[in-house]
1. Looking at distance in nm of label points 7 Å out along Cα→Cβ at positions 5 and 37, point out which structure of I, II has the largest value.
2. Given a value of 1.06 for Cα Rg over 2.2 N^0.38 Å, calculated from one of I, II, which structure does it belong to?
3. Given structures I, II, which gives the highest value for distance in nm of label points 7 Å out along Cα→Cβ at positions 13 and 93?
4. State the single structure among I, II that was used to calculate FRET efficiency 1/(1 + (r/R0)^6) of positions 85 and 133 (r between Cβ atoms, R0 = 25 Å, to 0.05), giving 1.00.
5. With distance in nm of label points 7 Å out along Cα→Cβ at positions 101 and 125 computed per structure, which member of I, II shows the largest figure?
Structure I
Amino acid sequence: MPRKTAADASLLLGNQLCFAIYSAGHAFNRAYKPLLGRLGLTYPQYLVMLVLWERDGLSVTEIGERLFLDSGTLTPLLKRLEAAHLVKRTRSASDERQVLVALTAQGTGLRDKAKSIVPPAILAATGCSVGELSALQKELVALRERLDEGAEG
């Protein structure tokens, strides 16, 4: 039987940061699914709504930039949100190539319901304090930014 080395440990699944983040993402999706089901949203749709609740009337391109999604992925999400009467898509008067996305009254109203359901339940599910989650979120954003910079260089 071959002897294990320190290099072997670097290839163990349980030692991979990428897998810890990947599997934590799946755990988050499982935690969010029943909550978002009560709102009639999928997780990607919820992310779009978060962007629009923060700033309404964005172009598809701007939403995609915020969510790191291309328009081919985003357009079907937006079509489903429009079919659910949560957003309205219109062509820009100044540039017909641009599609603008605005919340409907129903989409705006969903914000308060989401606020009362999602954050408290996710906070409880994590077992973390608000401060711990905030610090972790900042660390992960910084990590993502460093990885993006490294990929560009």
Structure II
Amino acid sequence: MTALLEAAAGEDAAYLTTGVQIAAGIEGDTEAAWLSAMSLPAIRPYAVAELNRRAGRDAQHDPLPGLEPFECDAVVMASQAIVAGYATGGSEGVAAAVRQAAAPGSETVLFEQMWRSRHVIAEQALMTAGKLHPDKKIAKAARAASMKAASVRNSPRGG
């Protein structure tokens, strides 16, 4: 299982999501593999969630000590889901991923967190949502956030 998680960490968002889903479905003593995966930045948010789930804990509200999610974990997971949503379901996949990550009406807040995170995957997700989200208002908010991210990245003090 460790090899599966390591391979998933080095691939695109759709492969990452699929690899994590397969690993989460493996029963038995897999805690060591999930703990090892904590060192992989792309896998860490999923490892935190899975280890807490297996312990019967809620990662957001009642995490195990040492398994608290980082503030950026939710942004990374949402970003990866948006990119994977495009790869597997096109514009409807993007819309579904945004719906899952943000309550209706709070998409702009999610997009602001994404552009401020400065994660490459977040920038990719913003560009994807900006081009492909079927709701014009949401797509416009994603494009605005994408432009802010690019502006910060290209400024003398931003990158």
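Values quoted throughout were computed directly from the atomic coordinates according to the rules given, and no laboratory measurement underlies them. Source: prediction; values computed, not measured. Cβ atoms are built from the backbone, for glycine too; each structure is taken alone.
1. Working: I: 4.9; II: 0.6.
Structure I gives the largest value of distance in nm of label points 7 Å out along Cα→Cβ at positions 5 and 37 among I, II.
2. II
3. The structure with the largest value is I.
4. This figure was derived from II.
5. I
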